[in-house]
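Have a look at these structures, which come just after this line.
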Structure I
Amino acid sequence: MRIRIISSLVVAAAPLALVVSVSGCGGSSSAEGSSGSKSVSLVAYSTPQVVYDQIIPAFKKTEAGAGVSFKESYGASGDQSRAVEAGLKADIVAFSLAPDVDRLVKDGLVSPDWASATPHNGFVSTSLVSFIVRKGNPKGIHGWDDLLRPGVKVVTPNPFTSGAAKWNLLGAYQHGGLGYVSKLIRDHVAVQPKSGREALQTFTAGEGDVLISYEYEYTTAVKKGEKGLELVQPRDTLKIENPIATTRAASPAANAFVKYVLSPAGQQAFADWGYRPVDPATLARNKSKFPDPAKVTTIAQLGGWDKLDKDLFDPESGSVAKIEQDAGVSTAK
């Protein structure tokens, strides 16, 4: 059995609003949690749902996955992390960025050494901050400076609900500092949806000229039938690193599943949906799909997440938080 939970609203210390659908056959189960070595609760950010839709059935065909049932929850990365913190059952967390896992370390839900528990520093995939534009690129968008041209309207998620949005704004930050970020948000960002997936849906519905996004969002949109889009890779951008971790309460089946996700078969599924694999051999086999721009900056080069979260995204004192507040955007979590 496979139970899927799509988060529509998560508020700490309040009931979770969830939409639940069930697929599979036999038995009955609830969305309250799982127990036993043959049950896995996966809590993830929204965009890789399509990948897990492919990986989970493949895993269940293996010896390690035979008879394993799954409960899945997808939503904005920050909201998902806070939901687990508030009590949502999770054996595996797969978020957009490392701080959303680290939040659970502070509560004792995830081991402090989670990043060293897998072969690739806790990451399951990587990507690059990119632009998605309308077919034919009518606004002539090629780099970050083009986003500030008069009349250009930009869509990017809210960084205080979406982990993916932090990557986007840090991509802007690595290009032009806080002055650039301020002008972008104040004069050009038309709307800030709750998650990366909602931002894509907003853009494909006709809002804005440019979506700040990632390679894999473009691939997902095209594979799902969107024909009016193009991907633009700026010459300078930011490397996105997506973590995966098991919780302290993880079932044996959960550990087996993470191992499969990081195997060549699991990593190929990520590559098929536009994510850069962390497995070097799988990345090499798919290298033609993932060209490298002239300059790629990493989070470490910008000072690391501890510094960036405090200096830029702290709701009370962060520089980006102040910019967002001045623009009338909620920074409440």
Structure II
Amino acid sequence: MDQWDAFRGPQRDRDAPAFQQVTFILSRRPVAMLVAIAVALAAGWIAGHADHPTLRPDVDQLWFAARAILDGRDPYALIGPGREFAYPWPLFYPLPAALFLVPLASFPVVVARIAIAALPAGLLAYLIARTDPRGLVLFLSWAFYVNAWYAQWTPLLLCALYVPALGLFAAAKPSVGLAILAGTRNWRHLSLSIGLAALITIASMLVLPTWPAAWLKAIATGVHLRPWVTVPGGFLLLLSLLRWRRWEGRLLAAIAIVPQTFHPLATLPVILLPASFRGKLLLALLTYVPGVLLVREPWGPRLATATEAEIFEVWGRLILWTVLIPALFFVLRLPDRRDDRPGRPARIP
């Protein structure tokens, strides 16, 4: 058993001759690098062409926040409705997220979009290809598309499952980061990830000591962050704790408990949970379903007059029953045994 066995599926799937041949080819380093480049180019293209009359990628506000930090200004006072950086909401991100964007602050915002979308997507594709190529179906999902469009942190945080040092980026988006880190395979890796994230958080207070209070005040105004267990039927996700010995069970339970954004972009991690190729593919395809149902009866006609809270409530119910509950089914089908193997922090092979 090697350090990647916790991410691989049933032996019977790997022993199928055709499947074994395909996965062997995809897992070779040169082929995995080509896959990574293709995924990175696709993600970069999506982010570079992100255009909507009322929506902007999340990275835009972080890019502006990074520039504000370099100018010695408080980004929490500058971002939001009617402020210098006009945005529908205040800055919901902790300051470390903006600090990570400082190297890109001198470039046009489109460069920041492409970099934040393309580089993590390419790295995640390489890691998946080298360990369990069946997981590459993740990049066919709607969840991946919207993560690339918004230039979200989730693909990079998923990389922390394979490279624990990347857990430091949990400081940029704790809601997703904490849930994903719950799937870390052993306590030493988890300690490394949390320690690095805590270090960058403490360092950020030297830059702007008042940011924690401003951040907490901002997120207190939001209606988009809620635990999935608060949605009718969401308590069922806690059944994943029956598989608490496995990284899949812990990750799904954490997604249920830690407040998340009720949006398809939050479903990206669960695509990796099934043990079989068919299960991963099914969940990837199911991420398209909530968006299709949202615009149809009985919800579609109400969207024009619905409040933000009502829209997120509908998203939450649709995503729970069309994506997360099926993910729970696949997690409960897994054997109830510990698959986490201790060892050195995984390195990019």
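For which of the structures I, II does the calculation of distance in nm of label points 7 Å out along Cα→Cβ at positions 89 and 257 return 1.2? Matching structure: I.
For the structures shown (I, II), distance in nm of label points 7 Å out along Cα→Cβ at positions 81 and 201 is largest in II. Out of I, II, which one gives 9.8 for mean projected area of the Cα convex hull in nm², for residues 177-288 alone as computed from the coordinates? Here the read-out was taken from I. So FRET efficiency 1/(1 + (r/R0)^6) of positions 281 and 313 (r between Cβ atoms, R0 = 30 Å, to 0.05), computed for just one structure, reads 0.25; which one of I, II is that? Checking each candidate, the match is I. Name the one structure among I, II that helix-only ellipticity at 222 nm (-39500 (n - 2.57) for each DSSP H run of 4 or more, over all residues; to 500) of -15500 was derived from. Computing helix-only ellipticity at 222 nm (-39500 (n - 2.57) for each DSSP H run of 4 or more, over all residues; to 500) on every structure in I, II gives -15500 only for II.
The numbers here are math on the coordinates, done by the rules we state, and not lab data. As the structure is a computational prediction, the values presented were derived from the model and not from experiment. Cβ atoms are built from the backbone, for glycine too; each structure is taken alone.
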